[in-house]
1. Computing log10 I(q)/I(0) by the Debye sum over Cα atoms at q = 0.17, 0.24 Å⁻¹, for residues 44-147 alone gives -0.85, -1.15 for which of P, Q?
2. Given a value of 19.2, 60 for Rg and Dmax of the Cα atoms in Å, for residues 156-275 alone, point me to the structure among P, Q it was derived from.
3. Output the label of whichever structure in P, Q has the greatest value of mean projected area of the Cα convex hull in nm².
4. Please state which of the structures P, Q yields 20 when relative contact order in percent (Cα under 8 Å, 6 or more apart) is computed from it.
5. Between P, Q, which one scores greatest on FRET efficiency 1/(1 + (r/R0)^6) of positions 116 and 268 (r between Cβ atoms, R0 = 25 Å, to 0.05)?
6. Here semi-axes √(5λ) of the Cα gyration tensor in Å, for residues 52-211 alone was calculated and came to 28, 22, 14; which of the structures P, Q was it taken from?
7. When helix-only ellipticity at 222 nm (-39500 (n - 2.57) for each DSSP H run of 4 or more, over all residues; to 500) is computed for each of P, Q, which one produces -25500?
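FYI, it's all coordinate maths here, none of it is from the lab. Since this is a predicted model, take the numbers as computed values, not measurements. Cβ atoms are built from the backbone, for glycine too; each structure is taken alone.
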Structure P
Amino acid sequence: MRDTLYDIGLPMLALAAALGVFGVFVSFAGVNPVDVWLILFKGAFGDWFSWQNTLQRAAPLMLTALCVAVPARAGLVVIGAEGALVLGGLVYAAAAHALAVPEGVAGIATLCLLGALAGALWVALAGWLRQYRGINETISSLLLAYIAIGLFKHLVEGPLRDPASLNKPSTHTLAEGLRISGIGGSDVHWGLVLGLLACIGLWAWLRWSASGFAVRVVGGNPRTAQLMGLPAARLILVACALGGACAGLAGAVEVAAVHTNANVSLIAFYGYTGILVSFMARHNPLAIIAVAILFGGFGAAGSLLQRRLGLPDASVLVLQGIAFVLILASEALRDVNWRVRSRRTA
């Protein structure tokens, strides 16, 4: 019970502290912190329009957070979801134009699978470099993300560019039958459902399946995994591939449901915000759902802060940065508490 309270209480306390520090920060700009907090809430959850904007942003956050959470359960710190996302979106847009994909659900599913496969292979590469070349996965996944973004820009602005896109280079616009529509005519697209299913499915896999349990053993105690004869290298690659597939799917959905082509707007830093979402959720796929909605709301409220209070739209990035630092600090506090309790019981 005490551990559960720590799991829930510390991240919430860190978030509350982040809001407090952010309030002090904006007060230096002559803005009332209470007004900022109220507008953050209203912009995220104040009415149906706000909810639509929030849930639309939450969908890719769920999937990119899983790109961090699943490898983390295998003991890896992978932060390259942004690269897998842009490649997933690029593959969706390019394959829709290059391949004879039938329009409709079958075609959309095929292209989403291709986008997910691109993300899976890209993040699995970071896992392979860790296992077989001893390269730190945090550094390699981050560098791979920069490479993916560079590759994306080169192809969108060069070989895959639609000649009709003048001021904003992009790929060819998707056919109507290859776009993902909104749910019930709303702005909330079916990518939200895919994100929810992915979170629930991966939670069930990690909790109830033999392979998911083996992944948790590898991440929790590599020595024990070795003694049990578990194929640690293969499990790590599987975890990285599953996480990358989620991020690749996020990019495919963003292209199919929001942008209708691949362009620079796809680089919206969902992959980096997903790192924060995963850490705040303690890499629990079910908790990611709630945290993604919360931070999707913060992102949705950014433009409202600009219109109502004159704060820069990017102010919410400052809030996210403060939250990330405080969440890491709360993790350090948890480790200290665990060591103290271990010594007392020893």
Structure Q
Amino acid sequence: MKISYKPKLPKTSLPIVIIGAGGIVKDAHLPAYKKAGFDVHGITNRTRERAEKLASAYTIPNVYDTVTEAVEKAPKNAVYDITIMPEKFVETLEQLPDGAGVLIQKPMGDYYWQSKEILEVCRRKKLNAAINCQLRFAPYVGAARDIINKGLIGEVYDMEVRVTVETPWELFPHVMVHPRLEIQYHSIHYVDLIRSFLGNPKSVLAKTLKHPAKELSSSRTTLLMDYGDTLHAVINTNHDHSFGPDEQESFIKWEGTKGVIKAKMGLLMDYPDGVPDHFRYCIQEGDKPQWKTIELEGSWFPDAFVGTMSSLMRYQTGETKILETSVEDVIKTMAVVEAAYKSSDKGGVSVADQLDDYPKLKLK
């Protein structure tokens, strides 16, 4: 079976100016752009030395001291790749030329009020702005979307993301101290992914939890997105499974009325080295289900980052009228994230309250 899963590259590539020189730029953005043949015109960072190091490694011709200088010296058709921390997004966006194309690192703000500020400045400056929710463009996601769009597994009635791994949060020192760690910086990927397949949920039930022996604000989450009484969508994450690789899991599963797809996300297992991805599907044909494997090129890192930048370039040049992961769309992902935190804080229905009429059955 022939599957289309790679993102469309722009017919006309635009020069990229990168604002920020953190680990994600080194590990994903620059390798992806090199692979796609994109032109990185310049880079700037609060610490110039870090920008110079990446410029040397990837033959970037220009290193700038400030965002202002980068904008002043950028080509008129440049697109901007913002990879700094969310609290700096608004002041950075304010410095960009009106109407510019810009790819903003996820999340779209640390809190929902910041998300709305980012949306407001993008609207006011008429920026063609997208959020780098790149999981939508991972090879196994693209393959699953193609199979589903062709109707091969029928009507999707169940979508599940399960992650049981040991995550080395210490690799992200600025992130690991965040008061909204797990959903805001990790499960947000899956919230956005599920929305991209199933649309916006009616409501959310969630609980995000700490580990008793760690200082992290949260490291495990169960999140249920309500799509009515037949469509089930759930996210289960556990970043504390420090018992070796044998029972670790990291997958996305789509079940439909005619078949099922299961994609192993190898990146998250033994991160950052990862293990190979695995893409399998089963379509009901005859009495005995037969699972088949498809070998896909690439993985989440760095290949998915080609997709988000390609989408922005194609929109900016008029090749497409659809801007994937636009701020207008991802604000809805942030609304789901905010609802999840409110659900987690509020808690569920009290069991003890149900026993008020039966004093002898009080819970201990």
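1. The correct label is P.
2. Label of the source structure: P.
3. Comparing P, Q by mean projected area of the Cα convex hull in nm², the maximum is at Q.
4. Label of the originating structure: Q.
5. P
6. Derived from the structure labelled P.
7. Answer by label: P.
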